[in-house]
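Below, each structure is written out as structure tokens.
Here, each number is a calculation from the coordinates, and none is a lab measurement. Quick caveat: nothing in here was measured; it's all calculated off a predicted structure. Cβ atoms are built from the backbone, for glycine too; each structure is taken alone.
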Structure I
Amino acid sequence: MDHGDNSDSYSHYVTFALRVAQFGFFATTTSCTMLILLTLYGVKRDFGSYKNLLLMFSGLGIVFATTEVLLFPNLHSYKAGYFFYSMERPFGLDTKNVSRFLVFYTGLYGSTICLLSVQFVYRYWAVFSESKLKFFKGWRLIFCIMYCAAFGADWGLSIYYFDEMDAYADHYFRAEMHKRYRLNISEIAGFSLVAYNFDNTPRWRNISCTISLFCIMLIQYTIIIYCATIMYLKMEEKLKLLSFAIRNLHRQFYKTLVIQIFTPTIFLFSPLIFIIFHPLFNVEIVVPTGMFLCAITIYPAADAIVIMYVVTDYRNTIKSK
């Protein structure tokens, strides 16, 4: 872009998003590593098979944050579409393989959402149907992993197949991306969604991606809300049958899950709902939504900090060190 037209440049937003992503990487790797070490070696209480979920979620958070800082994916929302891309070339990869790396990144996002809903199912069964906790032990844990991996793969492949660049999307975004970021979209890895053709007819291939992603989010969020609501209404009655120590632990984990409803709503669901649905309204809007995307990296850190603060065993172990 010409130096005389800097008011149209969004490069400063890219710099800001990069700083947030770097902070998210540091915060997530630090807090999740601490949670893993405390779970394995610090906390004396045996959390049973729930320990597996804590370790899985923390490990996934570290992988997600590392992938984010390697790729530094960015996103630009423009009228009836968005352009999802990366300017980085980690490990010297070409644009085709960077695109596949982006798909892997989006799959990790989908798996993170699913693993969150699995945690709610665990706490629900721990109170109301303890015999079903066998699915989180030993070889049966593979079902939990497969559930998260399947939806993560669905998420990534939806981006890969439905948001693949075509000639119309190239024409739609080329001038805009050069104007805002001085980018030649032929030279970078990316995916795009444009909801409507020039005659305002729907582009169903692209819209199919929106439908697919929304269905995955809806399934997971429905599980989360259902489990949380039933636990809120009926948990106290069930806990009366348990010892004080176990009852107190259940309450602490429930409190963390309640907080875990709000933090993913802020960091995971809300930004994405705006990103994937605004193209359907086809309004005159130009937003550097990469700023929202980078905030997602902060979520695993926030989740780990919530657990270490709310659950007394973690808090006391940290204080004693």
Structure II
Amino acid sequence: MSFIIRASASYLPRNAISAEQLDQRLGLPEGRCRSRFGVEKRHYAAPDETSLYMGAHAAQRALNDAGLSLADVDLLLCASGTNHQALPYNAAGLLRTLNASTPIASMDVNATCLSFLAALDLADAALARGRYQRILIVSSEVAKIGVHDHEIEAATLFADGAAAFILDASECQSGLLTSRFRTYPEGYELCQIRAGGSGLHPRQYGAEAAAEGSYFEMQGKALYRLVAQLAPDFIQQGLAPLGLTLADIDYYVPHQASHAGLVNLVRQLNLDNHKVINRFATLGNQIAASIPIALDDLLRNRPTSDQQTVLLFGSAAGLALGMGVLRL
């Protein structure tokens, strides 16, 4: 164990629309988003609420809660699945948005929806080695802008938001007990945004093709089946080295991938619903921000401050699976 969570915070966009408003926007019969897709409301970023803006607000809230300034941070990890722009990288833009007065180390960690969990794993290793003493992790996503409204399933899934966590090196019996990541490349094309890099560049393929390739594409049924096939054994194998079973976990914080995916995972693993942090109905899939926003919610609302064990887990485009066991 190598760290304690010094502080955490979240930011949700000002604009929230109800399931009924989303029905109207998507041209669906009233009640469809709520009954079929498990939607109650969605938060969507306004034009001025960029990923850098939301990330900076979440970071500043966490710093304020901890009684710290940005100058007290040794390393900033920006753990997002999408970019504000191609260059420079997100963390540099976030430092500029925060008006950093002194230079600090910074880098991006991108494992799409698992970016926060991947950053937590890297932070754990860096803190354990003594390379850094305090690390700020920020995940911030403007997801909705990349989804076509005519792709109904995807249009009901995604929403926007940001979260920030401050980790301090510590000898306490807390931190990341274990982590596990695996990539299954047979799922590479099941969930993708084809443009944004050299593979579908407007200079080579034309602006129209690049613009169309900038939208999220998903083969939902195939993706659902592959995750359902792989996830149970993946999680059990991740717990085994600790001598733990799912019954030993106090809380489960899954990536908020979809209503159907969460319901199925709870059923497959026979989880206690009261221990599952499920905010999909009101927050949707916020890409890399989903897990940290749910974890921040847990930290603020759990009924005890006693030491507890939390399982973080999820899937990402790739297809990738990831998990970590956190002792609070």
note = With distance in nm of label points 7 Å out along Cα→Cβ at positions 217 and 289 computed for every candidate in I, II, 2.6 is reproduced by structure II
inquiry  = If mean count of other Cβ atoms within 10 Å over residues 65-72 is calculated from each of I, II, which structure is the one that comes out at 20.4?
reply    = I
message = Computing relative contact order in percent (Cα under 8 Å, 6 or more apart) for each of I, II, which one ends up highest?
response = I
key: With helix-only ellipticity at 222 nm (-39500 (n - 2.57) for each DSSP H run of 4 or more, over all residues; to 500) derived as -23000, matching label from I, II   = I
query = If you work out mean count of other Cβ atoms within 10 Å over residues 9-16 for I, II, which one comes out largest?
reply = II
remark   = Value 20.1 of Kirkwood radius over Cα pairs in Å was derived from the coordinates of, among I, II, structure II
message = Suppose distance in nm of label points 7 Å out along Cα→Cβ at positions 17 and 49 works out to 4.1; of I, II, which structure was it derived from?
response = I
